[in-house]
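What follows is a group of structures, each given as structure tokens.
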Structure 1
Amino acid sequence: MEASLCTWSVFRSLLAILQWWVFNVTVIITNKWIFQKLDFKFPLSVSCIHFICSSIGAYLVIKVLKLKPLITVEPEDRWRRIFPMSFVFCINIVLGNVSLRYIPVSFMQTIKSFTPATTVVLQWLVWRKYFDWRIWASLVPIVGGILLTSVTELSFNMFGFCAALFGCLATSTKTILAESLLHSYKFDSINTVYYMAPFATMILSIPALLLEGSGIMDWLSTHPSPWSAFIIIFSSGVLAFCLNFSIFYVIHSTTAVTFNVAGNLKVAVAVLVSWLIFRNPISGMNAVGCAITLIGCTFYGYIRHLLSQQPPPGTPRTPRTPRNLMELLPLVNDKLDDKV
């Protein structure tokens, strides 16, 4: 019985990771296809469509299908806490799509692996948060791998590179805001999308209309099959929502270490699939830099997991049952205050 439960648990974890990979890689490849093959070079509008689809999807899951209970948030907190995160979340998605327009998927995914470094540095600079030396050591291969990848990237574009880099900064800022502003709410990914996607749609719709509206009209008049292209664009929005739902499933089906390792392997899968489809040139040193970055990210996740398992300083240890009478006798110079 226990063996069958263990087998089912492993199978469920593998299934969760697989569907997460499929949705994640498909969203990335679809977005790149939209910008490169469909010539729909409007990242703001693509992001806005994603947010609209995510808003509708989250509403259906929570309100109609009732697959997830709604976490109630006070109206004041929605504007004071969730709106700032939605703004940063919006910037993060837009910058990711902008970078996809100008640089290959392989390069963009490698730069996104820089997020742990920006998160640690931000928390250290803004909140003066202390980090173990092993955390800082794990950032060395991440930074070194990013530098090596950037220097040897054959399709390097400064604008796309900066967009991806600032996207990492936006992701880190959103994470820090979530920890500091929503400490009283335990959000899952679906409730996060339910509250943040409508705000993000509201924030992005006007800039998308003003900056890209005329370009979209020109694209509609010149593209040979615009409506079939729009089906692909809206399908990417549906896939983006499915990705958020899959993240919730994989987090609840795996351990933290497995999630971290699977996330880094997912980057490798995305790089491989994008190369097979778009055939963007990758040099040997570029691949080495990507591998070093992923190893550094895996090491970072492992160290974070080890430190999370350690009791906080000053936490008394659970007393061990003495094996014999001699262990009950106190030592001569043993003081209670010296014990941890």
Structure 2
Amino acid sequence: MGFINPFQIYSKEENTITNNILLLLSNLYRINPKIYELFINSILPENINYQVIPVFTQQKSQKEGGIIDGHIQTKATKIIIETKVTGLDNTKKLINYCKNENPSETNILIHISHSTFDEATIKSINQKIGIYNFNFVSITFSELISSLQEIADEYPFNEELCRLSKDFYYYCSSMGLIKNVFRIVPCNKSFELNKKYRLYFQPEFRGYSNHQFTGIYTAKEVKYIGKVNKVFLAELTKEGTLITKKISGNGEITSEEENRIINTIRAFPEIYGYGDISKGHIFFLFDDNDFCPTKFKKLTSRGLRKNKYYELKSLLNIENIENSSTLEIAEKLNDITW
């Protein structure tokens, strides 16, 4: 079936993923063609300039025939998208795709997977498809999501765009297309509580997807990173009894963890001056050796208004990120900015 269907109709996983990527792109274009253009260019190298917006020119000069009063031009572009859930596609197959297409003014072949081709292979593919006027780009699902989030950050008041970015992230996370997820959460007055009791809390209704690491952010900097150990929905009764419901994690809650949650709930009104988190809140708990200081600075304009997600393997360019300790990750975050 050739058209983009808003409902999952494919049995093959890669076909479903491709359909949803096309659905994402078509929704971006529907929201705003300029946003769609910015997003596509964000995943392309600088030497490729993708244009979808018509160029309006007055008094355009020509080599012959005089000066045109008004001129409108849209660049003809063709994009081929190939998705691979695991591993990388056969390069011969990718080259053959370009052979079978009638070239336009701009032609791009985008390969999306968990990993990317090495630089030598990318260069080789580009040399072979260059005769067909094609450019090859290899990106990961996490890079696709990061680019989408950066575009959404540029338009913080476009609610539909922000919701689309969030929904697509949840989809990729639930499908296992991204792993080692680093969720940055903005904290203000609650920062000292997060730091003191090694946890993060949020209202239950806000929702979240499973993630491995949490970044505690304030004053344009992630100051702590914690590896999520356990997640509980907690309620502190008037009698002082803590009632918890386990959401995820290994093992049941310990008395030490209960005390950390109780102390946070009791201290919250004093810190904020108002409010009650004694019920309807989720608590993310970090072990002592998996809650480390860091300085992951935000250099882009404006502060962080909502959660932001990174895939650590892509962010830090570490192949064996699974074998890295939280301290090692925290130290590497010191060396980069966002």
Structure 3
Amino acid sequence: MSAPTASSEVHTKIFVYSHPRTRSNLFMKLLETHPQVVGKQYPFMFAFQNGPEAQWSPEKVAGRLKMSGLTKEEFAKKFNVTYQSGLDDMEKRLAKANAEGRVCVIKEHTYHMFESKLINANISCPRPETPRPVIMDKKFDVVGSEEEVDISFPIPNPSLLPDRIIASVSPVIIIRHPMFTCPSFARATSVLGDTVFDTHFTVMASYRWQKMIYEFYRAYYDNIDPEGKKDWPVVIDGDRLIQDTQGQMKKFCALIGMDESLVKYSWDASNAKIDKAHQAFVGTIEQSTGIIRGLDASNTTLEEEVKKWTEEWDENVAQKIKTEVESSMEDYEYLLKFSI
């Protein structure tokens, strides 16, 4: 991708279309050190996974219930989270940030915002379909008497979110080489009793959802403002974010019209006690004090990593991870071409 163009406007509504284990937690950590930024993470995760409208298969929800140790009634009460409540909360957060003159950054894994019918149509091992959630745009983020804007998309909105919201946010897509995301996800979810042979592992491994979002926005921007929106959606490569953290943040802050010099690259580690599942997913970032560099695709190969996976798990698991890595490479490499 050519050098991104610095923005003369401040993009105040950022939506990070994330993907598990792409270093999106680090990206959010960096952004949230900026005094101008307020963040909101995973407004739809529990609605997708455990709520009454869960877009996971019924078997997956039943497995989560069993692992929780709760009764069915207790589980339903704890995870009584709907897509509507997630959207309402997100819109209120956007409104609060706007009133405070701050930049609101929302982060959610992309497939958490897709209905099961669409997910099943794009994976090789379909799951039972669940009903599409009904969501009403209550416009809690609309200030005063904003005029209605007629939105027309060349490609249908693939997400469950209202067209108005999708069109109003500035989209950021974060990716990372699947050779690292796939085994990392396998390790993290093992504490929940998941395995690489679960259907959800195939859903997670795919970058099809990120590509869909990219192509959706690109078609929309080409239709309304191809020159002004030529750098959007912004694509962040998680490996490059580690290799050249400040360089990546400088490029990103220039694009959204924010002063990068106010971003902090070190912080105090959290001493808060967290449970086993929380530790598996965010323990590293919460207990860190700065950037932790590690392997990237330039200093290892898939064959070398398969040997490590075989030692860590066994041959069957290693080969399953390898298969998912290889199947996701085309979409990943497509997106990588557009990364900043």
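What follows is calculated from the coordinates using simple rules that are stated; it is not laboratory data. Remember, it's a predicted structure, so these values are computed and weren't measured experimentally. Cβ atoms are built from the backbone, for glycine too; each structure is taken alone.
Comparing distance in nm of label points 7 Å out along Cα→Cβ at positions 41 and 137 across structures 1, 2, 3, the highest value is found for 1.
Computing relative contact order in percent (Cα under 8 Å, 6 or more apart) for each of 1, 2, 3, which one ends up highest?
Comparing 1, 2, 3, the top value of relative contact order in percent (Cα under 8 Å, 6 or more apart) belongs to 1.
Please compute distance in nm of label points 7 Å out along Cα→Cβ at positions 17 and 305 for structures 1, 2, 3 and give me the label with the greatest value.
Going through 1, 2, 3 one by one, distance in nm of label points 7 Å out along Cα→Cβ at positions 17 and 305 peaks for structure 2.
State the single structure among 1, 2, 3 that was used to calculate helix-only ellipticity at 222 nm (-39500 (n - 2.57) for each DSSP H run of 4 or more, over all residues; to 500), giving -14000. Mind dumping the intermediate values first?
On the way: 1: -25500; 2: -10500; 3: -14000.
The structure behind it is 3.
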